[in-house]
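What follows draws every value from the coordinates through simple rules; no lab data is involved. If you're wondering where the values come from, they're calculated on a predicted model, not measured in any experiment. Cβ atoms are built from the backbone, for glycine too; each structure is taken alone.
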Structure P
């Protein structure tokens with residue numbers, strides 16, 4: 001398994017370590033502005049945690065929510081709104097992942113105004129990464145970017 005810090009740095013993300021909820025996490029951060037996003041500035045956090053416990057839907061939902069809160073507290077730049085957003089990609093790694101947790105991640109993210117909460121599982125036993133199956137209507141412009149970022153980071157973990 002690759003070092004998450006090196007993966008995040010090689011992907012061009014600012015790197016930090018911090019406690020997010022119950023987990024000590026590796027955090028990547030990137031602020032980007034694109035005209036193709038209707039002139040929106042997006043602050044994206046990729047937060048990677050690891051656990052020895054069985055990951056069920058409650059565990060991944062709690063981790064994802066705490067990562068979202070962390071991202072909201074730590075983003076920089078414009079206030080959240082129509083042309084400013086925050087993406088919190090919460091990658092939880094573990095050896096034991098339940099079917100309920102997998103379904104939770106495939107269904108997709110929770111909806112929030114001006115921000116995105118994206119739960120992702122990394123099953124270390126199978127090296128499988130589970131993320132949203134399709135982009136939801138709300139925030140559809142950003143999901144190809146999120147998918148590419150998740151896939152790029154996860155391929156190196």
Structure Q
């Protein structure tokens with residue numbers, strides 16, 4: 001594992017430990033809604049980390065990696081939104097009894113949106129890289145034709 005991969009892994013592990021520590025140290029009223037929010041928070045950290053690793057360390061050209069940054073943005077955005085939502089549920093659930101289905105439904109919608117965004121961004125990246133490759137091949141063919149016509 002490279003230093004960059006280790007650093008990224010450490011960042012996500014720190015976020016995971018901090019999130020878990022806050023959940024278990026702060027005296028929240030741990031009803032079902034809070035446990036659901038906690039689990040979805042953990043899932044968001046894992047999914048966001050996976051998207052970050054995929055975006056930054058997948059094999060491919062530099063162009064492919066640059067277009068993969070949208071995947072990184074989707075993963076980070078999903079993780080941040082889900083963690084904020086989890087904290088809101090922690091606070092509201094401690095003040096007032098909160099049905100678990102509300103947090104679960106919102107969290108599932110967020111997770112689905114993040115996964116759909118990942119699929120769309122990955123397909124768009126592959127399509128753009130394919131078009132760039134075709135353009136580079138055509139440019140090379142035109143250069144060859146131009147060089148042959150000058151001879």
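Summary table below
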quantity: Test item: helix-only ellipticity at 222 nm (-39500 (n - 2.57) for each DSSP H run of 4 or more, over all residues; to 500) calculated as -9500, pick one of P, Q; calculated: P
quantity: Of the structures P, Q, the one that 29 was derived from, the read-out being relative contact order in percent (Cα under 8 Å, 6 or more apart); calculated: Q
quantity: Read-out Cα extents along the principal axes in Å, computed value 83, 32, 14, structure in P, Q; calculated: Q
quantity: Structures P, Q, by FRET efficiency 1/(1 + (r/R0)^6) of positions 53 and 93 (r between Cβ atoms, R0 = 35 Å, to 0.05): label with the highest value; calculated: P
quantity: Read-out FRET efficiency 1/(1 + (r/R0)^6) of positions 29 and 69 (r between Cβ atoms, R0 = 25 Å, to 0.05), computed value 0.05, structure in P, Q; calculated: Q
